[in-house]
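**Student:** Next up, some structures in structure tokens.
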Structure I
Amino acid sequence: MGFQPNIINLTTLIKGLCIGKKVGEAVDFQEELLAKGFQLNEVSYGTLIHGLCKAKRLRSAIELLEKMKGLGIKPNVVMYNTIIDGFCKEGQTCEARDLCSKMTGCGILPNNITYNSLAHGFYSMGQWREATQLLLEMVLKDIKPDVYTFSILVDAFGKERRITEAQALFARVMKCGERPNVVTYGALMEGYCLMNNVNESKKVFNKMIQSGLTPTVVSYSILINGLCKASMVDEALDLFKEMHQKNLVPNVVTYNTLIDGLCKSGRMSCVQDLVHEMYASGQTPNIITYNTLLDAFCKSQNLDMGILLIKQTIDQGIWPCKYTYSILVDGLCKGGRLDTAREIFQCLLIKGHHLDVCAFNIMINGLCREGLLDEGMTLLQKMKENGCLPDLITYRTLVRAFLEKSENDMVEKLLLEMIDSGLLKQ
């Protein structure tokens, strides 16, 4: 029609391609525009960098930063933050830190968003010293931590069961003029639950409501989980009903937590009702739901129901994981159905399933309990052939079984293997 597209049209097209997960096409389009003489601005490049990071093409995003500099367009802190956050989410904290240093070297100062991404990344990787150093840097550079910073820290200390530090940080939020949000309260609640102090977690929950904040599904799920772990299932059910009264729709995590608590307390009729309710509310059970139910069936020696459950899982398009089969094999071994357990285990090996040390230990233990020590030793060899290293439990199971049979030569052989593998000192 004779009209020339402007920068807004072009950026919108780039954004559309990125949203449509066609980042490669967006990059090609950008190169095509440059070849035709069109000039893009920092908004266009920021959009493309965001798309590349969402697609986990972080190296391409860095290359684009360098290309921008060559075109005379100066990258800003938002672009750097996007890539830094991407590296942190991928667990590449060293790369994120190096990029932050390069950003500072270019005269672009990091802000609290930069530090929040880095702190979260380092804590997620268990790199406490580096994360603490970052916070010290924030203070030295006069960058005020926000509520998100404190939430990250409270969550990190809580998960490490360092509840005193978590409490101190929570108190410091107020002193810094920030107001704790639902995430901050939830982090502290979860910390108390991990310390098996559900009563303190309930106090934090009530304090959150008193402060004028509305609990979310996550808030309720944290407390329901804590109550179930403390065998306070009736209170957990009351809280679950309260969620419905407040028009909050429980998610899969909430249902799984409550199903686990009911299974462990032997209330299988309630579990059945809850699974039906789960379907009715539009929540689809996942592999965790099925593993929880399978474990309950196996422990109650209802093994036929356990096998049927696995078939239902596959029929619904949810493939069992290695833990599913470990639970079933363990249940069959303990329930006196070793032949079925052996058959399933062999089938898994033939089909190339990557079974872990736990699965092998369960099967070896089942064989040893029935006095089938030669089969146990054959499985030990298969374990090694499959690239799965035996651990102390593997060897202890076999050593104990051979000792009971007074087969001291085999005991000596196994002990030497343990020494050679570094599991036992000379």
Structure II
Amino acid sequence: MDDPRPITPLAAPPAGVEVRVPGGRSVTNRALVAAALAEGTSVLRGAGLSDDSEAMIDCLRALGATVTVAGTDVTVVGVAGRPQGRTEVFTRLSGTTSRFVTAVAALADGPVRIDALPPMRARPMGDLVDALRGLGVTVDEHGEPGHLPLTVAGPIAGDRVAVPGTISSQYTSGLLLAGGARIGGLTVELGTDRLVSAPYVAMTTQVMEAFGVVAEATAAGFATRGGGYRASDFDVPADAATAAYLLAAAAVTGGTVTVPALPTADLQADVELVDVLGAMGCTVSWSGRDVTVTGPARGRLTGGRTFDLTAFSDMAPTVAVLAAFADGPVEVAGVGFIRGKETDRIAASVAELRRIGVAADETDDGFVVWPGGRPEGVDPHGAVIETYDDHRTAMSFALVGLVVPGISISDPTVVGKTHPGFWADLDRLRP
């Protein structure tokens, strides 16, 4: 694959193109954990396979689960709530894997060392470390405090823990997943802090329930009754984030794209990008769970909008790209915490908008895009997009190249973190 990868503008807007997307990566990783902790054999059908899921599978194998992949079906023989300790796991670049496996390691019958590639080592883990220590778990830090690499040695001695909700919902999800394997369960209190990306915790509790463990919201946070997971056959729904890029492509090109079998927003909050597209002037139609989006003529979207993306923050770079084609300023708010993602996504989005000639400014909890709304604001022009080891920056800014000549994407293989087939899916929009 060329690096940087050139994106050739479409010869014509996509006309009634249907693209079926793979299973959800976030759901897949949660189901993998539940199946690995269950007693017996589970089958995950239609799993979303990517670098992230491969990292999770490797870690779960190291913890004693047997995992077999055949196409998009994954068979898991679980460890009945008792992972194998005295081992090392490597989580690559996967935040989900890092946070979930660190919590699950506290259930193991011996110490587990968790490490990752340098960009993941730079991402915060301190709140999870503090929570585990509050549960009586021994956590040794081998580098910068509150970051990987770590060694975790259980057991979990308590049944109640407090964790802030303002940095990552993955801490809460990881603790709940681990708590579900315990006889007495676990209560995770959030205090007065708001929970960022709350729908992802709802996704966790739904997956847990599919594997036989009740988990529910409480006045103070979330709780699972525990009791252990049971093996299950589980159908992984389509990945809403992947669908979002293709639907956003319809918006910026003025074309029509259909994605079938989308999940509901209570399972994958990224579906809410469809509402953003509607608010920006796209025509949106649903037929059951199939959605069709038609962009406005010449891709000129409606600006003058503020979008709070707290619940679906992964879509912030995509909205940044949509804003570049709007007829007025667009503000993204509620996402200050995405500075701690694969990269500082606020800074990255603003930097790459400016690189293609679109004025943008950072704010405390997001950014503002000024498409032609200030003297320095102009229509987007060609450039080599930097991707900062971040799949979402790559996939979002690739959309610019569908209509603007001269766009290339550096490090294009980074999309493999969540969707190795992204470039092929993007090419399906071509006449």
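**Student:** Please compute distance in nm of label points 7 Å out along Cα→Cβ at positions 169 and 393 for structures I, II and give me the label with the greatest value.
**Tutor:** I
**Student:** Say we calculate FRET efficiency 1/(1 + (r/R0)^6) of positions 89 and 273 (r between Cβ atoms, R0 = 35 Å, to 0.05) for every structure; which of I, II gives the highest result?
**Tutor:** II
**Student:** Work out the source of -8500 here, i.e. which of I, II gives that when helix-only ellipticity at 222 nm (-39500 (n - 2.57) for each DSSP H run of 4 or more, over all residues; to 500) is computed.
**Tutor:** II
**Student:** Ranked on relative contact order in percent (Cα under 8 Å, 6 or more apart), which label among I, II comes first with the largest value?
**Tutor:** Once relative contact order in percent (Cα under 8 Å, 6 or more apart) is worked out for each structure, II has the highest.
**Student:** Work out Cα Rg over 2.2 N^0.38 Å for each of structures I, II, then name the structure with the largest result.
**Tutor:** I
Laboratory data are not the source of any read-out in this text; all were calculated from the coordinates shown. The structure displayed is predicted, hence computed values, not measured ones. Cβ atoms are built from the backbone, for glycine too; each structure is taken alone.
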